[in-house]
Structures are given as structure tokens and as C-alpha cells.
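Following this line, the structures themselves.
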Structure I
Amino acid sequence: MKPLCLVFLALLSCALIAQAAPAPLPSVDLVLVISLDQFPYEYMTRFRPHFTGGLAMLLDRGAVFTNAVYKHAQCNTGPGHAVILSGSYGAENGIVSNNWYDRALGRTVYCVEDESVSLLGGKGDGRSPARFEASTFGDMLRLHTGFESRVISIANKDRAAILMAGRMPTGVYWMADSAFVSSTYYLNALPVWLKEFNGSGMINSYFGALWNQSLPETAFSGMDQDDAPYEESRDGLGRTFPHRITGTDRSHLTSSYYSALWTSPYGVMLPAEAARRAVLGERLGKRGVTDLLCIGFSTTDYVGHAYGPHSREILEIAVAVDRTLGEFFSFIDSTVGLQRCIIALTSDHGVSPIPEYLMAHVPGASAGRIPGDLVRNTAEASLTTVFGRPPAPSWVEAVVERNVYLRRTALQKKNISLSRAAAIVAEKLRQLPGVAHAWNLLDLSGSDGTGLTERVRLSYRPDRCGEVFYMLKPFYLEGGHSGTSHGDPYDYNAHVPLILMGVGIRQGVYDQDASPADLAPTLSALLGVEFPSGRTGKVLREALDRK
């Protein structure tokens, strides 16, 4: 009897193990990652009644994370896109901001500039991920499949396309005036399908087109007036509908036409059309291996900066994104099959309300703008008061994206401790109206009790950051007289959509703590691919369908 019992127990054990083990995922032919530049989560709820296309589909059928927040201090395009598919922040991946001061070069550098490569398909400076020091989900996917997977990234902005793609993609493309371009870092020549698209004349065909309201007047209840004086009239668009897409010269094409084009619904259509041609030209999702396609829509950022998050224009653009994604998802369904895809959507950052909009509705509201040169002048004066005139042109070498870079040679000549000088500047900046916090970056020990110091740590690299980092008060901006911006890590800048839909995803609404940094490890877990190097994000297990 004992041998029979043992056999029975062994069989029962095997059955239980088989029952507990997750079923293998169906084949995933295409992973589609979409980034909406400057698209806070609250657009998903505030504009939901007007969505009938792709955004509506994701909200209805996807795993929707309502509490996805960036954990870093720099809520800007470069740092955000660097997080999305690496799962790591600037302290690890090196993209601490869009721009930073390079002491060795003695100038400000751009996060994806690269003088060692050349632009393909247009005129301009070389671009690459040379300053990006991490790997992405796409990199690890290519390694996992012996480089058989194709990783394509397309966006309006170069930094969006480049930083989502990582260091080993198949092709990366972005807009430069009348064409989608790339660089010799990736290719020796543009692919045929992209040359044909550039040669079609589609990008220039919208010259003189009108951007009209598509929604009924009742849709704008709760939105701002159409002609608000604090909206920014840029590139000949004006502040009111209809907006004519010509640029500043209505008689012929100039570079301002392309800026106007990207600040309109036509700017949404172009990367979607380029992506459609990439799917066909590269046979994405049709080659018996998992491919990755990243699409970055930057128009939401251009419109948000100019008109603000309560404008009629931003609602119209959100609806244009919804419609465009709906059409694109239908195309993917007909070519690849949505049942064989994973779709993820997020954003690189949110946006601050226009201060003048707040003050117009709430007189006396704590909101406003500080002069663009106030921080530098204050930092310079604080050191001069304590130490006298500098032995060099100035005590401050540069102020770039909330970082104050002290002139170290001047401090050394006076035998002044760098840390002491930084402490003096930080203390003085904290006293400025509109400034909430300032940190001596040489001493980030301890906690301020708000969690903000940890966010500063995640954006800090001693070789790329200054000695002092400052943060404005909520609803304050730096410089300018109209429009708005983003950057400081308040929730209106850091809280973004994070939605997954498709193979292996359990539909639902999830309120747990999450971050766009969690997207890459979640995709890795779904597909059995190694995690990107340096990732700090976690696997969103609650949304994985392991039945």
C-alpha cells in the first residue's frame, strides 16, 4: 500500500503544481508603447466624456493605474522619456534634465546631442543616446531574441524618440522641419518607407489649413475663455479659433510653419502616419518574433505650453489624440491583430496651471512668476556679501534647469569651501518669494519630511548637476509673461496616466502606488525578458493575468 500511496501523492503533487503554475502567455507579436507629452492624469478624467476613440478604448478595456507618479525632481521631457522604458531615474541613467552645464566643455549641453554623429534626412546637429547610461526594455528584448526583434521609435521630438528607444534599437525617427530624420548612430541611410513618406509632401501639405473647433460650444463648459490674455500667441497661430497654420509668414513656408504645424491636430496625425508606414515597411508584428514600436506625440506639450491646461485648445488636442489613436488601433487590429499585442500608454510629465488663470478666478491666490534672472542674481549677491567681489567674472558659472553651478576656480582662489558657498546660496534662495525649497546638493543626507529630498536624490548626478538645486512654490513659474510650463515635482506635474491593455493584462482600475518607472519591468515580466539595467521600478503584478 505504501508504494501506491507514494505514487498517488506524487501524482497529486504534480497536478497541484501544474494547477498553480501560470499558463504560458499567448504569442505577443507587437508591443506598442505610446507617450503623450505633457498629459497629466486628470485630463483622462476631466475630458473623459469627450473620448470615443483610442483613449476611450484604453480606459474601458485596459488596466488603468490612477496613482502613477514620477518620483524624481525633474518633471521634464528628457528625464520623463528616459524613465518610461528604462525603469530608472536620472541618478542612474544620467538624464538629469533636458539640459545641463558641462564644466569640461564650459557650456550647456542637450541631453541627446552628439557631435560625433550626423543627421540623416535633414539639416541639423547630430543626435544619439550617448549621454543615456542605462538600458531599456527594447534593448533587453533585442538581446533576448538574438537581435531578431525590431525596435522602432517615432516622435515629434528627438529626445522623446531617442530616450524611449534606448541604445540598441533598429531605427529611431523624429521630425525636423519638413521631414522625419534620424542619425548615423542608428543607420547609414533612411529606410525606403520613410524616404517615400518624406517625399510624399504630406508634411508641407497643411500650409494654410485652418484648425477649427470640432466640439460643440456646450463641450467647453468649465473651460477658459477662447481669447484669454495670458495665452501665448506663437508662430502666427493667434489666441482664438480658427487658427491658421502658416507660421509667421502667410505667403510662403518658413521654419515657423513647422512649429505652428506641431502645435495643431496635424502635428498629432504625422507621427501616427509615420508609425503606420513603419509597421508596413518593417513588417512589425508579422515576423514570428516580438517587435516593439514606440510613438511619442509631442503636440500636447506644444499646445499646453502656449494655451494652458484649461484652454479650449488643449481639450481639442486631447480629442484629436483620442481620435487618432482610435484609427491607429483599428489599423493595428487589421494588420497584426490586437489580440496579439500589448499596448501601454503613459506621459513624460504633466503641467502647471497658468498663474494668471488662477489669479483671475481667485484674486489673491498664491500664484505668480519670478523673474528669470532672479535666482542667478540672488546667488551672486549672496556670495559677494559674504566673501566680497569674485576674483573671476562671477561666483556663479551657470544656472540651468533649477541647478546653480558655482564657479569653483573662483572659490578655490579665495580658499572658500565649496560646501560652505553652496549652503550660503541655498539659504538665501529659500528666502525668495516664489521659491519653496533649495538644497545644498553636496549634503543631501537626512529627510525634509516631505519626500522632496528623495526626489532630488533621484535626479542628482554630481558630474552633471550643480551645487544647489531649488524648487518653486506650487503654481509659480520662472520667467515669461504668458503660457505655462512644468518641472517641479508637484502632482500636477508628476501624476500621469499609466494604462496597459492586451495579452496577459487584467482589465481593471488600480489605485495602488505606481510610477511610469514600473512599465519596463512589467513588460519584462510579461514576456520573460531580463529587466533593464539599473531599474528601480517594480512589476505591477496586480494587473498581470496569470490564470
Structure II
Amino acid sequence: MSEEMTTQEAWRQGSAGAQAAYARRRITVDPITRLEGHGKIDIFLDEAGDVERAYFQVPELRGFEKFAEGRPVEDMPQITSRICGVCPTAHHMAGTKAVDAVFRVDPPPAAKKIRELVYSAFMAEDHALHFYFLGGPDFVVGPEAPAAQRNILGVIGVVGAEVGKRVITMRRRLREVITSVGGRVIHPVLGLPGGVAKRVTPEMQAEIKATADDAVDFARFTLDTFRGVVLKNQAYVDLILSDAFTHRTYYMGLMDDRNRPNFYDGLIRVVAPEGGEWAKFPAAGYLEHVAEHVEPWSYVKFCYLKQVGWNGFKDGADSGIYSVAPLARLNAADGMATPLAQEAYEEMYSTLGGKPVHHTLANHWARVVELLYAAERLQELAGDPELVDPNVRTIPTETPSEGVGVVEAPRGTLLHHYKTDARGVVTQANLIVATQNNSARMAMSVEKAAKGLISKGVVSDGILNKVEMAFRAYDPCHACATHSLPGSMPLVVEVRGAGGETLSRLRRDSDGSLHRE
């Protein structure tokens, strides 16, 4: 992979002494931790020991968009669920909705409610996973605690074994809801063109209702835990509000007809950095609003608002960079659709000084608000009499062609776009995943955190963990975010001697042509 950085070019061309000095000024965090997929951070210091540049790199490449070509489109909800074992339900549901659109078929009301019920259980379970297992250790155990303690075992050591047992039990029960209705928890087999593969019986409904009631109690407990552990610790509050973790960008999320977040359906709403509505559009119109930029130092693509344009890695109204994920959804919303979540939403914005909130680490608070909403919505759907209606599928009759499906993944807005021939065989697929939507802001967040936290060459494990917190707040999934570009992926291979000098260089361009330099 080509990394076109001024400091690296100087290293390649410099003397052995200059190369040794350069090596002392480069800090690499590889692999980065507590995320889905793979990534690394390269931090380059100037001669004074301050951060000159920091790069958030994604070195992995996966080609699911190419794998889809030539496959029957009705297989896509199962194929794309294999992208990630953490968020397979998100891809399964976005793929199912895209297949509905391809066949121009509208599922019966019961089928839509079954889908949203499964999805609400998934969102609650996944948000609990991130809060307690991935992001939570930074606050519950502490950002500068020994690395061996910054994990779920460290969290249990602080909050107690009974709390740990409650977390694990609640996640298991939510996953059992997904399994009982969706067929499998990791790779669901629920979605079909025009409906679902399995109805919900009255007996199943009663079991789901009991789980939903307990999930609401668990979400309230989690919010109380956040208040007690994070909000009562002034050092943590200061970290959340610090400039090192603040960016003024646009925000995007899927909203219902009253501009309240809806994880399963709605229109995509974008608000400007000052909070006013900038755009609102159906999923099928995403190409009119979203474009992608590439950089030579990462395999992830950087999404931006097409009408604003790509103006580099900067924030503000003149930058097309936007964010998705929990905080973005709440910033894009006018309120929440359930009562307890609405109370928590109002508390968050009142405490943080009103909307929109630009503090990246506030994603953790927003995630707990959404956990409460997901549990309440699961409770509502579990008690809906229409849920047990046996009519759960409308058989497609139209010739397939093209369709776009959208859901809100835990990490943010997720789009699947399929084109097929008249037989329903995929000719082209495009996936815009949450981590791609967030990639530009994440890159900015990592660099700003590094510049704000590292000074005069003083670096510790705790400081580097705080830099990692800049991306961890977004809950990224790089396994989902890296896909093949048309043609061949550009690649540079260098062979170096023992002293670091370049012996040969081979470059493959995106058109597949090879060049020896």
C-alpha cells in the first residue's frame, strides 16, 4: 500500500542517521483494539516531539460487492450477513429491504413488525456489547488503567460479579429472541422478498414480552450506571468536553415522520453543524447526496456530502464531512419515539448545553439513550396484537430490476443497493456502511486527539489508549467498511535493503497495469 507522507519520503531518501532519528519520531499502534475488523494508527512527531500528522489506517481489504455479482438477489441477505459476525442482523435486514425494492413488493404489516422486533432486540444487544465490553472499560476501569484490565473482566472487577452476570444474561436472552424468530443469531435466515420466513405464535410472543420487559429494566440500570460511573467523575466529563475530542460536522440518521430516530425504516435526515435541517431524502436518493473519496494510505473510502464537496479533512459548514452513529442520530432528531428514551434524551442535551452536541465521546451517552429506546420499542412490538397475524409474506410478481434498502446499524446508517437482470441475478452491488460514513470524521478525530494529548515527545500507554478512544466512540467495523473498487486495487510493493534503502518498486494502478520503477 502506498503511504504518501512527507516524513516517510524523507526517511526513504535520508542517511542512516536520519532514518534512525525518523524511527524515534514515529509511533505505531498496531493493531488497534476493541473494535470490529483491523486497523492501525501511525503518529509522526516533529523535532520538538509534538504531533506533525496522525493517520488512522485500515489495511484490510474485502470484496463483498464483487462476490455478489452473478448471485441470485434473494441470496443477498444471507451473503452479506457473512461480512461481520458482530452486526450480521444489520446487513441481513438492509439486504432484505433492498430485495423488497428490487421486486417492488410491500410486505404485510405483521412481517414488518416481526422484522423490526428482531432488529430492536439486535440493537439493544449490540449497544450493550459496546457499552460494557468495548467502550465501557475506558470509563469504568479508566483510560489509563493497565491494558490487561481494560476489558470486560476489569469492568466486572469494578462493578461486581452480579452486575457482570446481569449483563451476560440479558445479552443472551436478547440473542435468544433473534434466534427464535430469525432462525440463527449470527447469520439470520428470516428475511424473504416480500416478508419473513417464520410467523410469531402467541406462545413465542409471551416469551418475547417477558424478555422485553426485563430489557427495559436493564437499559434503565445501564443509564444509572453511566450516571454513577461517568457523569459523577469530573475527569471523565472534562475529557468528554475537551477540544481534543470535538468536531463540528454534519450529522445523518434515519428518521420517522416526526423526525424521531427509527432503526428499521424512515427517511434519511441530515442536519448542518449548527443544527438546522440540511436535507431529507429516501434511501433510493442517496447517490444524489453522498459521494466517496479515496486516499492512498487506507483501503477504506471516505464519504462526504456531494453538494458541499470534498474539501479535505476539516470540519465546519464548508466541509462535506458528516457523521452517523448514536450521537449523530440524536443530533439529527427532534426527539425520541418512546417515553423513557425521551426523558434520557432531554437529560443528555440539557446537561451538555443543547443541540447539536459535537463532542465525540458523547457517543457513549447517546448509545445508552438508544439502548433504552431499542428496549422500549421491543416492548411495544412484543405487545402488539398484529404481531401474531399468520399473514407474513406477499409473494413477488414484478420483474426484478434495482433496489435500495436502508436501516440504522448500531454504528450508523447502512445502505444496500442492488442491480439485477430480468432473472434476478445481481449485476452490480454497492454497500455504504456506517463506518464508511464515519471514516473521514474518525480520521480527523484520531489526529486531533493525538495532537491534543501528545506533547514534547511524552507518550504513555494511557495516552495512546486515549487516542484510540477517539475512534472507539464510533464503534467502527472495518470488516464491513472495506470493499473492492472497480478494476484492481492500486498497490505499491517496495523491496528495501538492510539499511532501509529502496532496491526496487512495483506499482499496480487501478486499471490493473503494472509499472516497475
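Only the coordinates and a few stated rules stand behind these numbers; no lab work does. This one's a predicted model, so the numbers in the text were calculated from it and none came from an experiment. Cβ atoms are built from the backbone, for glycine too; each structure is taken alone.
Given a computed value of 3.8 for distance in nm of label points 7 Å out along Cα→Cβ at positions 66 and 498, which structure among I, II does it belong to? Only one of I, II returns 3.8 for distance in nm of label points 7 Å out along Cα→Cβ at positions 66 and 498, namely II. Out of I, II, which one gives -10000 for helix-only ellipticity at 222 nm (-39500 (n - 2.57) for each DSSP H run of 4 or more, over all residues; to 500) as computed from the coordinates? The read-out was computed on structure I. A value of 25 for relative contact order in percent (Cα under 8 Å, 6 or more apart), calculated from one of I, II, originates in structure II. 24.7 is what came out when Kirkwood radius over Cα pairs in Å was calculated for one structure; which of I, II is it? Traced to structure I.
Structures I, II were shown, and FRET efficiency 1/(1 + (r/R0)^6) of positions 90 and 258 (r between Cβ atoms, R0 = 25 Å, to 0.05) at 0.60 was computed from II.
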